[in-house]
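In structure tokens below, several structures.
All of the numbers you see were taken from the coordinates with simple rules; none came from a lab. Everything quoted here is computed from the prediction, not taken from an experiment. Cβ atoms are built from the backbone, for glycine too; each structure is taken alone.
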Structure 1
Amino acid sequence: MKKIIIVLVILLLSITLSAGRYAGDFMVIGSGVRSSGMGKAFTAIANDGSAIYWNASGIAQIRKTEIGVMRAFLYNGLASYDNFSFCQPLPSDVTIGFNWTRLSIDDIPVFLEEHLVGNPSFRSAYFEYNLTGNPDGWMTSTDDLLQFAFAKHIHYNLNLGWLFFDVPFELYFGGNIKYIKRKIDESIGNGTGFDFSLLTKTSLAVLLEKDWLGDFTFGVNFQDIGGSNITWEVVDDNSDHQDEVLMNSKLGFAIIQPFPSINSIITISQDIDYIYSTIYHFGMEYKYKDLVEIRLGYYDTNFTTGLTIIYKDFALDYAFLTNNLASTNRVGLRVNF
């Protein structure tokens with residue numbers, strides 16, 4: 001019964017949200033495993049395939065072909081969440097990428113209203129008119145997000161004048177075109193959108209004249225610029241209905257500090273989301289050689305943690321996220337070649 005109630009709540013939320021200005025609610029979950037372990041504070045890092053979602057300009061940092069897959073089970077296994085990404089570097093510091101994300105719920109019970117007799121007060125007084133609790137059928141709900149990304153890297157030295165020095169900047173520009181498909185039983189909704197993003201990285205060692213300092217990065221991602229519309233094909237009355245996906249602005253900051261004496265790198269990051277309300281994300285990652293990475297994160301009262309084991313060109317990722325409905329485990333694999 002608890003599972004049925006949770007499923008019904010999810011369905012009601014999905015239908016209610018898609019009927020208003022929250023049609024892209026499933027996309028807020030985000031893709032990738034590393035980013036999840038860092039509290040989803042990934043906009044200023046964006047250096048693996050999941051960057052297509054978090055900050056598409058960041059894939060220009062990827063200079064080897066990369067394939068990534070992810071699977072997660074949400075709401076105590078009631079929903080599955082899958083992700084596939086592919087990034088291909090090209091000449092002239094250009095990288096292109098493809099990202100596919102799916103949220104699916106199977107075996108959702110259907111109860112037909114035609115069995116209802118009288119009002120709730122009448123049915124409560126006569127037990128024989130209550131519903132049996134046996135479903136009249138089953139349906140599924142699937143949400144798909146496909147993104148095609150492009151990113152370009154430019155190196156630029158900022159001249160501060162003859163009394164000072166040149167400050168090096170690594171600039172990354174990018175964006176993606178997205179296709180959104182939502183399906184609830186026989187109702188299908190389709191839409192398109194566009195993201196634009198940038199990322200910049202500079203050396204704190206040069207800027208502050210401290211040789212031991214690392215890098216500072218800043219990223220911004222404008223998702224669904226101008227808003228995106230999802231058009232639903234309503235089967236019953238043979239008409240169309242449009243929902244709006246709100247534009248979201250993501251800002252991110254990160255400090256990447258190497259510690260050569262212990263073969264380690266520590267990254268501290270923060271993101272700010274402005275879509276439904278202002279949400280702050282915090283993350284930290286510790287990397288030892290090219291062997292292991294450990295992560296911690298926090299956002300919106302949720303705690304996250306993660307681990308990556310690296311062997312040559314293979315990286316096995318794991319993340320754990322707390323949630324007020326149910327905690328989630330994510331597993332993923334990244335391959336470079």
Structure 2
Amino acid sequence: MNLVYHRSGDTMKVIDLTPRGYCHGVLSALAMVKKVIRTESYPRPIYILGQIVHNEKITKAFQAHGVISLDQPNKTRMEMLDEIDSGTVIFTAHGISDQAIQKAKEKGLTTLNATCRDVTKVHTAIKHKLAEGYHVIYIGHRNHPEPEAILSISPLIHFVEDEKDALLLPASLIEEKIFVTNQTTLSLYDIESVLKIIETKYPNYLFDNEICNATTVRQDAVIHQEKVDLMLVVGDKKSSNSNKLAFVGKKHQNIDSKLISGVEDIDPKWLMDIESVSVTSGASTPTKVTEEVILFLHQFNKNDPSTWDHDSKLDILDIL
């Protein structure tokens with residue numbers, strides 16, 4: 001149920017789109033890191049191979065507890081492991097390759113795997129189809145850790161990001177059994193355009209849509225919201241599902257949609273000449289961060305400069 005607020009003395013509506021808050025994969029991953037922080041028996045230092053989830057505020061909160069996140073976009077997980085010689089390493093919610101797990105164990109590291117169960121399901125499905133003699137076409141985003149782990153499974157996985165990649169798929173695959181699946185945080189728009197091309201090239205392909213439920217229901221809420229002048233998506237710029245919420249708002253409803261990491265990113269000029277704004281958030285966005293955005297919008301008055309202060313008042317240790 002979406003909550004609608006009306007500012008006193010003003011006509012701008014503030015619509016809180018639901019659901020929001022952490023998805024089950026994020027909750028599980030954060031709980032794992034918190035447990036390691038609290039439990040002295042886990043060897044120190046504590047490393048996360050990447051960002052535990054794609055939210056810089058969460059990364060900074062754990063950093064304040066001494067957790068080291070090796071977030072290096074130009075390096076693979078295997079390469080980042082070269083920088084760890086001792087301690088505990090936590091694999092992120094986005095998935096990890098079997099090779100990286102083995103390498104960490106060979107180095108004598110204590111390992112914990114926070115891979116989301118939805119991502120694990122994709123790994124399992126691909127392995128099963130490969131064993132049945134299928135070639136796999138995987139739709140995802142380049143330079144994202146989820147495809148990185150998937151593509152390590154087999155050279156028979158063909159990676160596709162967009163229509164151009166789909167057009168370049170080899171014609172020789174027409175003779176093969178084709179299984180198509182996808183990154184869990186995409187939008188239907190990403191998949192549909194690619195599938196149309198795949199269908200023309202390989203009419204007998206088998207497709208398994210693996211957009212996770214948390215991503216789907218948030219996108220549905222954006223699609224079915226009432227028309228507003230502005231939509232704010234609270235989420236990290238690295239968060240695929242957050243970016244897709246903004247994309248769906250623009251694509252489906254033609255709503256001016258802006259991705260913000262928190263209240264500090266709001267430009268009061270955006271609010272001066274509008275009558276309605278909706279707010280949603282990515283699956284890895286702390287609830288307190290989104291609530292601070294909503295409270296700011298609720299009290300904002302374009303005629304009262306004292307309401308324009310949009311500095312965050314949250315303590316980084318309190319957002320988890």
Structure 3
Amino acid sequence: MAHDYILANTNGRLHDAREPSIAPVNRGFLYGDAIYEVWRTYHGALFAWEEHWERLEGSARSLALGLPWSRDEILAEIRRTVTEFAGRSRFSGEVYVRLQITRGGGPIGLDPALADRPDYVLLVRRNQEISPEQLSGGLRLSLAHELCRNDRRTLDPSWKTGNYLNNLLCLREAKARGADEVVITNLAGEITEAAVSNIHFVRHGAVVTPGLASGLLNGITRRLLIEKVGPAAGVEISETALKPADLGGMQECFLTSTTRDVVPVAAIDAQHFDVSADSVTRRLKAAFADYVRAYAQAHPEWRVLP
């Protein structure tokens with residue numbers, strides 16, 4: 001079966017993700033009236049299951065979207081979907097799991113009260129790991145100039161919603177310049193994050209990263225890096241407001257995300273960074289690998305791969 005095969009679970013019905021599954025009047029399709037979370041497995045276990053679920057509940061509260069399913073019910077559906085995916089694809093490696101919940105369908109109109117009942121769609125595919133070339137050479141990023149990050153007082157970037165147009169258009173600008181990813185600033189000119197990753201810098205051996213007040217997603221990997229992985233590796237990490245003018249004082253840069261954990265960055269436009277094997281970034285990536293290995297051993301209850 002093709003490497004890009006995706007299995008879907010729509011409200012309990014398993015099917016090839018290329019098949020239609022929601023009505024054209026679904027509010028997630030019409031208005032982006034939806035929330036989502038992404039998990040991945042390490043050593044066959046869902047990583048940070050509870051942390052992601054708690055963030056999902058927070059996003060739901062922010063949108064006043066009631067969740068009619070318990071975490072145990074959704075976990076059971078994830079297990080069923082992953083097992084079926086493994087059987088159909090004959091893939092035995094680590095998987096990506098995306099849960100998207102919409103407010104549902106109903107008559108056309110913005111009023112949330114028109115929604116009938118929430119729907120969910122689970123998507124499972126093989127996890128797309130960072131390539132050896134990206135690990136050794138690093139990614140190339142570019143600053144977005146045409147658009148800024150959503151202001152926290154409008155659509156808060158800390159909510160994981162189905163509306164990603166801001167990220168998409170900023171990434172499109174960077175890609176048009178040949179970059180792998182984008183660096184997005186807020187209306188005050190402060191660095192926030194990349195399109196689908198948090199961003200961090202190394203200055204004189206310590207990590208500095210934009211604070212949540214600048215308007216960015218409170219990434220699970222970011223949080224674990226600050227609270228657990230960094231201290232275990234003996235690396236100081238602090239949050240502070242950063243602007244593009246500060247890049248010249250940084251020796252390293254890296255991204256963090258659920259699907260690819262710690263990813264080195266070689267350059268942001270003309271500013272280049274150290275991506276050597278003895279860099280702080282590589283030390284943190286190794287420490288993160290140790291952390292997830294211990295996590296999987298400590299949480300056999302989150303194992304989903306057969």
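Before moving on, here are some points about what is shown:
- Value 1.6, calculated as distance in nm of label points 7 Å out along Cα→Cβ at positions 125 and 149, assigned to which of 1, 2, 3: 2
- Which entry (1, 2, 3) yields the derived value 3.6 for distance in nm of label points 7 Å out along Cα→Cβ at positions 205 and 261: 2
- Computed 1.7 for distance in nm of label points 7 Å out along Cα→Cβ at positions 69 and 245 - originating structure among 1, 2, 3: 2
- Origin of the derived value -8000 (helix-only ellipticity at 222 nm (-39500 (n - 2.57) for each DSSP H run of 4 or more, over all residues; to 500); candidates 1, 2, 3): 3
- Given 16.8 for Kirkwood radius over Cα pairs in Å, for residues 101-212 alone, calculated: source structure among 1, 2, 3: 3
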